[in-house]
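Below, each structure is written out as structure tokens.
No value in this document is a laboratory result; all are computed from the given coordinates. Predicted, not measured: the structure shown is a model, and the values here were computed from it. Cβ atoms are built from the backbone, for glycine too; each structure is taken alone.
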Structure I
Amino acid sequence: MSFPQDLKYSSEHEWLRIEEDDVAVLGITDFAQGELGEIVYVEVESVGDEVAKDEIFGTVEAVKTTSDLFMPVNGTVIEFNDQLNENAGDNPALVNEDPYGNGWIVKIKLNDPAELEELMDAATYEELVG
């Protein structure tokens, strides 16, 4: 299991990587995808919506279960990964194969970048899932 040092982590097992202009890439952690098992579908219908911290912005469906995706900070969903979208690339297995790379789920525009300080660093998240 990997814990990239350049990411921020939530207790709901989402990760954030900060890009330019207060945009963040968001996905689920290696731990989360391992717990879920084979992912067969990712649904995000919140593109264009402002989503409050801790609100559901989508779902991940695995062979065994369906899990909600929770927004770790306040922000607007600006993009859904087309490679996961059933209407485009339709390869949800990327979340299992490359959770911190091509398996990202959405891009968000942060409302308040200071909220990132409330998230965990890699060492703290590793302790959580230890």
Structure II
Amino acid sequence: MNIGLLFSIGIGGFIGAILRFSISGWVQKATATTFPFGTLSVNILGSFIIGFLFLYFQHINLSPTQKALFITGLLGSLTTFSTFSLDTVLLLQNELYAKAFSNVLLNVLFSLGATLLGMWVFKRVF
């Protein structure tokens, strides 16, 4: 195993986890609702960034270690499918079925849309 690669992923993960905690907490507090807008926001943001960076990284010369820092580490930690899953299960357990369905629908549609938008923005800029 490449120690440099693992170290880069760890640094990216450290930064991504702090960003996820900060951004999702701020959004959740700002919306003041039981709907998990905090998780939704980081998933959409991360999806946009990964769409943009995927194409950007094809145009610049980054090492696999550098790509892993951003894609696997930072964005893997910033976005959070496990928290999305837990949020949805908790909504279901509280019999908030419309919110659970909305959470699934919004995360999937907006995250996919944000990835496509990130790619579109890259193509318009470069």
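For which of I, II does FRET efficiency 1/(1 + (r/R0)^6) of positions 1 and 41 (r between Cβ atoms, R0 = 30 Å, to 0.05), calculated from the coordinates, equal 0.30?
II
In this comparison of I, II, the computed figure -27000 for helix-only ellipticity at 222 nm (-39500 (n - 2.57) for each DSSP H run of 4 or more, over all residues; to 500) is attributed to II.
Compute distance in nm of label points 7 Å out along Cα→Cβ at positions 73 and 97 for each of I, II and report the one that scores greatest.
Numbers: I: 2.9; II: 4.6.
For this comparison of distance in nm of label points 7 Å out along Cα→Cβ at positions 73 and 97, the top structure is II.
Figure out for me which of the structures I, II the number 40 belongs to, where relative contact order in percent (Cα under 8 Å, 6 or more apart) was derived from the coordinates.
Values: I: 30; II: 40.
Computed on structure II.
Given 12.7 as the derived value for Kirkwood radius over Cα pairs in Å, for residues 17-56 alone, which of the supplied structures I, II does it correspond to? Source structure for this number: I.
Given that volume of the Cα convex hull per residue in Å³, derived from a single structure, equals 104, which label among I, II identifies that structure? Only one of I, II returns 104 for volume of the Cα convex hull per residue in Å³, namely II.
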